[in-house]
Structure I
Amino acid sequence: MFSWSFVDYGPDYSAFSNEGIDGGFFKSEISSSSEQGVALIVFYSNDLDKTKSKIENAGGTIIKPIFSFPGGRRFHFADPNRNEYAVWSDK
């Protein structure tokens, strides 16, 4: 989706790389959302509409449609485990 490369380490953890930062996702019964006061991870995209479509096609749910804010536009989505993320662009 973001040109990431993934490596699965068992059924509960997947590592990602290939976008300037490495990290991973751990499967949990707990989900995070900005309404619960957790940190919101915001990704950057050169093409917001294309990224939104990719997220929807991969099983993500748009929870805040694209909106403008000072400095650009963004939207929020939830992954299939209900964790909230955002994507923004200044394009």
Structure II
Amino acid sequence: MNNIEKSVNMFKALGDFTRLRIVLAIFDGGKSVGDIARELDMTQSAISHQLKTLKDNDLVKSVRKGKEVHYYLSDEHVKEIVAQVLEHTSHD
């Protein structure tokens, strides 16, 4: 897959309402699936399904902490992209 295809897939992944809410939920630090599900008032199964798409597109990474898996933004680039979009859309 070339860079353009990867970019399109990344924007598609971020273009989903639920997935963007998940990204925003972990914007400042990692959280478990359960924590994200409670924060977004969704089932853990629904969150896990969306996290897989985000992970498949290298937008999030997972780290096992004991019995739980915590999800984080994969790197600062993802944070910068999302922050830029939020800043851009905040202008009237």
Structure III
Amino acid sequence: MNFEEIIGILAGVFTTLGVLPQIIKAIRTKKVNDVSPLMFIVLCLGVGFWIVYGILKMDWPIILTNSISFILNAIMLYIIFSQKEKV
């Protein structure tokens, strides 16, 4: 594994994990009124395109990290919409 691959993997891991604090906070507090669903929709679209790009390039770090990111952002969207219905 070369330096560029390591940097790419680290970038993907940190970007993917960036949403975890928001998910954890939303689950603990059950408060999402100030969280923008549009932001997470845009993030899902963006990482969705990154997944397609990774598939076209056959770049597994891009495919894997963005697939996980897509799932995490979709979980956050689910939390937002399920909590807002209760309010």
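Derivation of every value follows stated rules applied to the coordinates shown; laboratory data play no part. What you see is a predicted model; the values in this text were computed from it and never measured. Cβ atoms are built from the backbone, for glycine too; each structure is taken alone.
Match the computed value 40, 30, 23 of Cα extents along the principal axes in Å to one of the structures I, II, III, and report its label. So the calculation was done on I.
Out of I, II, III, choose the structure whose coordinates give helix-only ellipticity at 222 nm (-39500 (n - 2.57) for each DSSP H run of 4 or more, over all residues; to 500) equal to -18500 when calculated. Source structure: II. When distance in nm of label points 7 Å out along Cα→Cβ at positions 9 and 65 is calculated for each of structures I, II, III, structure I comes out greatest.
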